[in-house]
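Each structure below is given as structure tokens.
Where a number appears in this text, it was derived from the coordinates with a stated rule and is not lab data. Here the structure is a predicted model, which means the values were calculated and not measured. Cβ atoms are built from the backbone, for glycine too; each structure is taken alone.
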Structure P
Amino acid sequence: MPIDEIINKRITGINPFDGLPIDAGIWKESHDNHVNHRKLHAAVAHRPGILYGLDVVASKTKEKTIVISPGVAIDANGETIVSREPLALTLTESRVNFVILYYVRGNDAKSAVTVGGGKHYFRVVEDHRIEAVRELPNTPYLELARVFRSGADKPLKDAAEPFDPEKDEINLLYRPIAYPHCYADCGVGELSYVGLTNPNERPPNRAGLCILLREGNAAGFHLTFTLPFNPEAEDVDAQEPALLYMAGRQGFQPRTNSEIDGLRNFLSRGGTFLGESGGSDEFTKGFQDLASKLGAKLKKVEPGHHLLSSHHVFSSRPVGAFAKGELLADTNAGVIFSSLDYGAAWQSEIEDPESQNARERIRQATEFGLNIVAFAAKRKRLNELSKLG
């Protein structure tokens, strides 16, 4: 239903008083008042689209299967659709497959009663369907993904270039997004270390990290600062972060073998590890040695790298607290390193703070920080989903 039709639909209600005769029509009109207001708000304030989740990823265990995460969406009628469980969907059709979500309303069979010789149901159930179709329907739906299958036996893949997916790759370009969309819902934590010069050094960019989370929560991210991360913990904490941050301005004691094993496990679960040097060559060397032990092969982030477009768009790596420095990453391994010290810029500590572009540098550093958070949240979520198929 177009929004204009929803706006033009007259909403009525019931003015109650003692002695008012209540029949099914009066009862329905009373409830429809609330339902119609809810639909009006959903369709106009949020607009039809995906509010949260409903991510689509290729299964890692079944090559012709995709996995759709739980999530929330609003359709063109203003209906709120809630998908509570992940769904594995096998695509067997060649040519184009549209993966669509739509609202379903039905009767609860357990609520049947016999009235006047006929069967009636006093409870309705709001539900949904997710399916792959060859043609898009005329009734309200939301497209979650599409795949052009070159053959029914071809394996499905996540798109290597999300903005230019090829045959047999999952195309996410046509997903409608509602407002305000939740871009990432995850935790961000710190990894502490023991410094060589000052063993009691406090995390130098703690304030900046908290400011980044505050800015993210005001911009469509749902972020929490998690408990101190213990890489040696045997049980996976429910609050395990998607992004682990480590910043320093001095060298640090090498990690033990058990700590390194714990960090490897964190990365294998879809975690992302970001290290930042505040101008310390010793910290840079120590972190790069640690990254190598974790199996990461750090390379320079060049223009076009997906970290530069995971949320905000950059033509090249932005400057941080320092104008000169390195930004290195192995995003397959989930490890990122910067000697530009973005964390210091998040808390306004930059070179030449009275320069004309000082505020712009802080803004760009913050926006790029959200890119890293968005990347980390997506990496962890897709890792979890891909194992469900």
Structure Q
Amino acid sequence: MNRTEIISVLKEMPSEGSAQYQKALQVAATFPAEYQRMGLIHALAEPLTKVLSTSQPEFADGRGFMVHQPNSAYRFAASEAAVELVERVMAGENPEAALDWLERVLLTQRASGLSIMALLGVAADQRIDLGRGIEIVPLTDLPQSPERDSLLTPGRLARLHLGPWAVIKPPRVALAVKGTVEPFLTKQGEPHTPTDPFRYHNLLEDARLALSCIGPCAPLQAGSWFQYDDPDLQAAAAHGGIATTLHEIGPAWFAPEVMISTTDARELVSGFLALSGTPRARLRVSLQRLNQSLRRLLAGDKAMELSIALEALLAEGIGENTYKVGLRAALVAGGDHQQRVQNRAIVSAVYALRSAVVHKGLAPDAVKVKGRGRVASTTVVGEAAVVTATVIRRVISGGKLPDWYDLELQK
């Protein structure tokens, strides 16, 4: 890299009173107000972009690099490098130090950072260690970043198409896990296939689902991103932004956020993540359906989701599931004799609601619950969600799916 030439261009960058600066201001004025400063920097960076792309071997012939994150990559060519160099000099950094930054970036092979998933629907007033390297962190305690700051801005999520509930309740916490990226940088066009690109995202997604048993509640992703520990490296990946999910079923707009407690959260998340194979896969389905049931509006829809959540864990194949699932749910959830009877009655009532939806198209406002007479359907599905969360907790704490012959024949 020809340091002398690059430093010379940076030193000759036009002052505020120059004709070139005024021309750049005119270009910037065509941008929306919030992007005018960036428009100015891009206009001022054009001479340096030309130098980098024509006479510097690292960026010659319009080529450059790709900056990698766990499941994405971003272009880092002459224009991106020039913009960052100019921005640094405009902020008061001397040209030599700005160029030191670029050379350091180009020599970096391995980088560490945080994979972050902001959550709606839950809150915490302190950092909580969830095990497996995962923490739940108040959003304001995360390292500063444009991604974090945009989520803390009222109404920002609505502009990201996450729905009107985000205007009312922006996220307060995030899940975070440390991760590494290697290689950090590759030449543009060079083949690169990550070994497991979604390993951190999937880990956080499973942690999110496990939290559904607290309350129970319905934590939802409000946006994900990867943030390098080193701000110099983060500057080279400045185009990363936030990955969002368009949720098919939105949360209840005014539902209170559930506070996460240390013991509950760690036991649930670490216990779930310790499982593998079939038990973890079936628990994941059950957690997904429990979470969805809490976001549904109609009691009949909630009953459908809860029935699937229970069957994913408690049934094998086809059969008399009203009897089988009700019995097994009562046995797994535990409690004294009276509690087991009540839990079985609630699960049976949920199946009656599901049957009404399937065969009649609509759940009744009330349904018969053994020993209690007719009970409001909304009350039944609320109690059934608690039973379902308890069943999931017991399976997680047991570390495996129950042996049904042993459980059903116990004294």
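If Rg/Rh (Cα atoms, Kirkwood Rh) comes out at 1.12 when worked out from the coordinates, which of P, Q was used? Clearly, the read-out refers to Q.
Please state which of the structures P, Q yields 3.2 when distance in nm of label points 7 Å out along Cα→Cβ at positions 224 and 344 is computed from it. Please report the intermediate quantities before stating the final value.
Numbers: P: 3.2; Q: 4.2.
Checking each candidate, the match is P.
Each of structures P, Q was scored by FRET efficiency 1/(1 + (r/R0)^6) of positions 24 and 64 (r between Cβ atoms, R0 = 30 Å, to 0.05); the highest score is held by Q. Among candidates P, Q, the computation of distance in nm of label points 7 Å out along Cα→Cβ at positions 136 and 288 that gave 4.9 used structure P. Of structures P, Q, the largest value of distance in nm of label points 7 Å out along Cα→Cβ at positions 232 and 248 belongs to Q.
Looking just at distance in nm of label points 7 Å out along Cα→Cβ at positions 32 and 192, which of the labels P, Q belongs to the structure with the highest value?
Evaluating distance in nm of label points 7 Å out along Cα→Cβ at positions 32 and 192 on every structure, the highest lands on P.
In this comparison of P, Q, the computed figure -16000 for helix-only ellipticity at 222 nm (-39500 (n - 2.57) for each DSSP H run of 4 or more, over all residues; to 500) is attributed to Q.
P, Q: which one has mean count of other Cβ atoms within 10 Å over residues 112-119, as calculated, at 23.2? Answer for the origin of the read-out: Q.
In this comparison of P, Q, the computed figure 0.05 for FRET efficiency 1/(1 + (r/R0)^6) of positions 80 and 336 (r between Cβ atoms, R0 = 41 Å, to 0.05) is attributed to Q.
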